[in-house]
Structure P
Amino acid sequence: MTALPEWMNPPRPEGWFADDLDHLPEAPRHTELIDGALVFMLWPQRSWHGRVVTTLANALTHHAPAGVGVDCRMTIRLDDRNRLEADVMVNTTPFDPDLTWFAPADVLLAVEVVSPESAHRDTTVKLRKYAEAGIAHYWIVEEHDSKPVVHVYELDEPTRAYVAASIFRSKLEVQVPFPITLDLDNLVRVKS
């Protein structure tokens with residue numbers, strides 16, 4: 001049995017804390033912290049996933065009002081034991097080139113583009129944890145016949161749980177967190 005590299009050993013018996021991620025230069029690039037445990041994204045990214053993330057981030061940036069930024073693959077520090085990485089995040093945090101995470105209070109929308117290895121986390125764990133942290137809007141983008149299907153959730157404040165607001169195919173049109181209209185069929189299409 002091969003021993004784990006020293007950096008993978010938790011620094012304390014109760015595991016890892018959110019701030020520890022900033023001090024793990026050996027960790028894989030897309031490392032998350034869920035309930036004090038490190039979660040590594042080790043599978044190669046599929047072209048479909050990368051294209052949807054990039055095109056969706058560009059479209060959201062185009063629609064975003066002044067004072068609203070769009071970031072990809074950055075972590076949200078939900079609490080001391082959870083720091084999840086969203087595929088796309090819409091936020092009100094002023095730009096800081098040294099920022100390594102965002103606070104939930106500044107996140108208007110978190111988006112996860114589902115991959116086979118992340119499906120359970122995206123559709124159950126992150127759905128619950130983003131809601132408990134108070135993030136008002138959550139989108140889950142799934143692939144159906146090579147096209148994106150967007151499941152839109154809104155936070156029910158009293159219960160701190162998401163309610164399904166809609167499912168969009170072909171065209172997405174929402175008014176919150178700001179007016180957005182997207183041609184979903186063209187998110188992955190190559191321009192000719």
Structure Q
Amino acid sequence: MFQVRIHGRGGQGAVTAAELLSVAAFDEGRHAQAFPSFGSERTGAPVLAFCRIDDRPIRVREPVTRPDALVVQDATLLHQVDVFQGLRPGGAVLVNSPGDADALGLGPLPCRVLTVPATALALRRIGRPVPNAALLGGLAALTGCVGLDALTAAILERFPGRLGRANADAAQEAYALVRSLCEEHAHVEAD
């Protein structure tokens with residue numbers, strides 16, 4: 001089972017991101033579930049959303065405490081919340097940030113951390129600072145948890161018309177960016 005925990009703030013689309021990820025997995029013929037966890041429902045408040053993907057029916061229903069991957073929609077959460085809690089060794093972390101992972105001030109971690117300027121992509125593509133679709137594209141490239149075609153289809157199904165196309169474009173751009181970062185990282189490790 002592949003488990004994802006999404007850390008965001010109210011209004012950034014964390015809950016929608018988990019739902020889109022689960023729809024993409026379902027469209028690929030797998031089992032998936034998505035659900036949120038949040039306290040006060042207000043813009044800017046910390047929000048958690050979870051997604052599980054498996055080839056078999058998923059029976060567990062509690063929050064994801066041992067994620068294989070983390071998505072951090074707001075880098076300020078890195079120093080306010082223990083986002084790495086329970087992350088499996090060797091897990092993947094994708095952070096919405098214009099700087100690289102070293103600039104985040106995290107120190108050494110037993111996981112792979114990549115950044116994507118998802119808010120900037122969203123502003124340019126969508127016209128609003130909602131980074132969820134771009135981060136899902138990056139997550140798909142980083143982990144292979146869903147394919148880009150299934151993710152794009154899920155986005156276009158949820159958001160018809162221009163908004164859907166703009167979100168799909170943001171996801172595709174982030175996917176290409178993360179793929180290139182992963183290839184660059186592989187070349188550095190090979191040298």
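Readers should treat all values here as calculations from the given coordinates under stated rules, not as data from a laboratory. For clarity, every value in this text was computed on a predicted model and none was experimentally measured. Cβ atoms are built from the backbone, for glycine too; each structure is taken alone.
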Top of P, Q by mean count of other Cβ atoms within 10 Å over residues 64-71, largest first
Q
For -4000 (helix-only ellipticity at 222 nm (-39500 (n - 2.57) for each DSSP H run of 4 or more, over all residues; to 500), calculated) the corresponding structure among P, Q:
P
Out of P, Q, choose the structure whose coordinates give Kirkwood radius over Cα pairs in Å equal to 16.4 when calculated.
Q
Working back from 20 (relative contact order in percent (Cα under 8 Å, 6 or more apart), computed), options P, Q, answer is structure Q
Between structures P, Q, where is mean count of other Cβ atoms within 10 Å over residues 96-103 highest?
Q
Highest-scoring label, criterion being mean count of other Cβ atoms within 10 Å over residues 48-55, among P, Q:
Q
When FRET efficiency 1/(1 + (r/R0)^6) of positions 104 and 144 (r between Cβ atoms, R0 = 30 Å, to 0.05) is calculated for each of the structures P, Q, which structure yields the highest value?
Q
